[in-house]
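A short reminder: the numbers here are calculations on the coordinates, not readings from a lab. Because the structure is predicted, anything quoted here is derived from the model rather than measured. Cβ atoms are built from the backbone, for glycine too; each structure is taken alone.
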Structure 1
């Protein structure tokens, strides 16, 4: 069976609650009418703000689109004011959770150890971590892949088995006007896919690209990535639809190649 092409969207804190739910409703309709998503050839997940997660789960309940959260606590229960645990997220129907984003590291001081604890917390609660990794400055692709894989191995140390979605997001490309150069992304992700694929206990894992990703990029990246992780470019659902079209075309090409 050919692995689906993966498309994810994080809304960060750009939308209010009502705007988030209106957007989710539009995306749910897009998922119902998009052949690639409906068939399973394209796997789509969306990550709204915490307050909107329960309602988003309800909106997407009758379709294949997964809902996630932007962060989780290292602990499952206890005196942790303001935190949200993996237990709670799993209970309300979240399926994925973002871990280790560069903004969490920069703004909130998250270290490799904290990212490791959060990755473990996600996996022990049956959540697939969307593990954000990437180098701080543009370098040789082999060096960038080595640093990124170091972060993956650190995050997964002593973690339970389970699927991991590795989101390669070079820090220098996050929020930029343009993504990293396509050849650079392809070179780094090709190495990461091979390395992540060799990890034991990680069946179904994927390597996707984020960092100012938008329409047109996935076509350039081709088979060297498993998908893309979108931010502000997906606020317009028409743009998201174009990315899903690209993903479906790539999935069809992979299916044809597998049949040969």
Structure 2
């Protein structure tokens, strides 16, 4: 098989397999467990950012300050993007600006954020797969398997967030599947323009990290504060730690 053939195959399998595995887990979860899974999703998102995505961005950049500035700009960008989503929603539904957020008003907010951020991340994954295969076929296969393993806990989190935002199971699956196609786009573009794309990888990684931090901190964590009992708080802390731990464990196994 040609190098491009390997890249295309690995990109399609990488995206589709991680989404399918995550879907099997997330879509079979009972409705009453969704709230608990949101805590796990927060941990998985933050774990992916601080243990995987940002270290990779810093490793590949010549300027850590640039990565930090991009991360900051990305958080501001997603704040503005969420404002636009809210404005459009309120404009059509004539909702009051000062109304407390209801489940209906939350529909699509964090869902839109997570799809945008995940698409960035998947695009970068495609570029990384292309770079690995261009260096060595065996390295490419190992890299693709590592990306699938890293993606599964994050994709589970994404599914939970989409369901929590009011999307149907089918729509959540469709959005994640469409987002996963960005891996193929990144892989093919990486093959043809790798030297140019390589310089963009730290920037794209920082933007992906910004979207995940924003969703976790601005959209999901405030919802946890509605449950103030000590038992609920302890459960949330344990589940967030479990989400972080899952990402850390997968990373440790992959890098053995």
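Set 1, 2, criterion relative contact order in percent (Cα under 8 Å, 6 or more apart): the highest-scoring structure is 2.
When mean count of other Cβ atoms within 10 Å over residues 131-138 is calculated for each of structures 1, 2, structure 1 comes out greatest. Please state which of the structures 1, 2 yields -13500 when helix-only ellipticity at 222 nm (-39500 (n - 2.57) for each DSSP H run of 4 or more, over all residues; to 500) is computed from it. Here the read-out was taken from 1.
Going by mean count of other Cβ atoms within 10 Å over residues 75-82, which of structures 1, 2 comes out largest? Looking at the calculated values, the largest one is 2. Each of 1, 2 could give volume of the Cα convex hull per residue in Å³, but the derived value 130 comes from 2.
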